[in-house]
Structure I
Amino acid sequence: MTALPGTRGRRRIFLLRHGDVNYFTEDGERVPDPTQVKLTEWGREQAAM
């Protein structure tokens, strides 16, 4: 395989997907810190696939 003109050869593309999360608490309030959101049960199942 030869590089296209103006390129430096092979490149890698990484595709990522996260599992299902819920940004709301059980009482309907928004989670105050989005970095602390955990996977839902469905999200854990997705991660196990």
Structure II
Amino acid sequence: GYGEESHYLRIYVRQLRRKLGDDAAAPIYVATEPGVGYRWIYEPDRD
């Protein structure tokens, strides 16, 4: 069901954050949007 799929998504995002060195409390790459999902927020410096 849907609940099981969303559980897998949380696991995948947690693993991705770990590999990127990201922190859910102070994200640099992946932000959690409550009630919506996840959003890629990283923007490299554009010099």
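Computed from the coordinates by the stated procedures, all read-outs in this text should not be read as laboratory data. Being a predicted model, the structure only gives us computed values, none of them experimental. Cβ atoms are built from the backbone, for glycine too; each structure is taken alone.
Numbers for the structure displayed
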{"quantity": "Structures I, II, by distance in nm of label points 7 Å out along Cα→Cβ at positions 4 and 36: label with the highest value", "calculated": "I"}
{"quantity": "Identity of the structure behind 0.95 (criterion: FRET efficiency 1/(1 + (r/R0)^6) of positions 12 and 28 (r between Cβ atoms, R0 = 30 Å, to 0.05), calculated), options I, II", "calculated": "II"}
{"quantity": "Source structure (of I, II) for mean projected area of the Cα convex hull in nm², computed value 6.4", "calculated": "I"}
{"quantity": "Source structure (of I, II) for relative contact order in percent (Cα under 8 Å, 6 or more apart), computed value 19", "calculated": "II"}
{"quantity": "Parent structure of the calculated result -4500, given that helix-only ellipticity at 222 nm (-39500 (n - 2.57) for each DSSP H run of 4 or more, over all residues; to 500) is the read-out and I, II the choices", "calculated": "I"}
